[in-house]
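Alright, structures below, take your time with them.
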Structure I
Amino acid sequence: MINKLTIIIPAYNEEFTIVTVLGKITETGLTGNIKKEIIVVNDCSTDQTLKQVETFRDQHPEVALTILNQPKNMGKGAAIHAAIEQATGEFLVIQDADLEYDPREYNDLLKPAIEGFADVVYGSRFMGGSPHRILFFWHSIGNRFLTFLSNMLTGLNLTDMESGYKLIRTDIIKKIHLREKRFGFEPEVTAKLSRVPGIRIYEIGVSYYGRTFAEGKKINWKDGLKAMYCIFRYNIFR
């Protein structure tokens, strides 16, 4: 039974979107009256991100919102590590602060978990009939190649290993030692989850409202090379 969902939001310089994301999360009702616990990790933002989150918290005292502040900019992975330690829900979901993923789809991610089938649910940008913004051809090819490479070594059959939308059973992820502090988190956590005995991993299609670099997208080709390195590191050279 799921009583609470922990929603982890790593945030670095997201002053223009963070309040909208928090508003959508607050407005989204979860199946079976599951409670929400929100953990925002401010990754030493240099803009008004922290102030925006603090103002939202003060204006919505009914929302279970915790703010964690990193002592320096440490990366998305490090922010997620810090939040995992504080998570108290039976499941947790990682929510980017940039509006690329829609919080209203939490119930879709939760469905196989609520029904007792899944320990982990990946939200795939490459399956299903949900809206997907058309952006970069080579970015898409790169994501599919990394997923293919990951699948070869993990034995999984994912369509979107690099998806930022992952729902994970909290007691499982708390037992996994995670090392990658930046965008290497995705291939690392996939490799290590795949080796948990008896784990049940599901995948569903989700919407994707991708940003351009001009709109604030932070990942680039160097992160793709690091992801490839992490796929080999955590599957072959572990």
Structure II
Amino acid sequence: MIQHMYTDLADWWTLLSPVEEYVEEAALFKAALLEHASTRPRTLLELGAGGGNNAFYLKADLEMTLVGLAEGMLRQSRKINPELRHHQDDMRDVRLGEQFDAVFIHDAIDYVTTREDLERAMTTAYVHCRAGGIALFAPNSTAERFEPDTSSGGSDAGRRGFRYLEWSWDPDPNDATAITDYVFAIRDEHGDVRVMHDRHMTGLFSREVWLATMAAVGFEPHSRIYEHSDLESGDELFIGLKR
């Protein structure tokens, strides 16, 4: 099941997660790609591209193709990235029949909750990565670095407004999943407010599992910890090199 955030609330995405908030994240991902790639990437496939906010900044330097599962989110991405190719498909199964210099999966990888599905998503990345290319995975956290967290945000556009409370927690530290509960307060153009709860179950894998799964599908695995990063995407990136 795709959560409310990405389906019936997709048209509120620009208020929930404004593109302006992605400047630093996109710069970090670009720097990681350039630092670890054997040659400067020219083409990039983003799997689980969501509303296209990272692509909005990365496309200045890369010829991008975007894949997403939720049509409502692809619709938001097409508004800000009309020149890019968009495909509606599942990152675990999609096969485009072409290869790219780089493949990127942001926090959409968090919705992979089993090791088998993690391997499927990484296999997709491997199949679409050319020899000598690079794959970049940016989960919100690893099992070792996860900490319960609460945050809030949102924005307005005229009379319309959107606010959220985000609460991440791990009900069972012995399994490989965590939960993020969202409470949304949504104000329409008439000033009426409704409140909605949306629960997201996400994968929470150890660093060992990340590296071993990358190796199992054929990548040369690496990780990079950004000790002083306070970005929402977390502070550890996983890099797979295809030799």
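Every read-out reported here was derived from the displayed coordinates using simple, explicitly stated rules and does not represent laboratory data. Everything numeric in this text was worked out from a predicted model, so none of it was measured. Cβ atoms are built from the backbone, for glycine too; each structure is taken alone.
Figures for the structure shown
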{"read-out": "Ranking I, II by distance in nm of label points 7 Å out along Cα→Cβ at positions 61 and 197, the structure that comes out highest", "value": "I"}
{"read-out": "Highest-scoring label, criterion being distance in nm of label points 7 Å out along Cα→Cβ at positions 85 and 101, among I, II", "value": "I"}
{"read-out": "For -7000 (helix-only ellipticity at 222 nm (-39500 (n - 2.57) for each DSSP H run of 4 or more, over all residues; to 500), calculated) the corresponding structure among I, II", "value": "II"}
{"read-out": "Value 19, calculated as relative contact order in percent (Cα under 8 Å, 6 or more apart), assigned to which of I, II", "value": "II"}
{"read-out": "Rg and Dmax of the Cα atoms in Å derived as 17.5, 57 - corresponding label from I, II", "value": "II"}
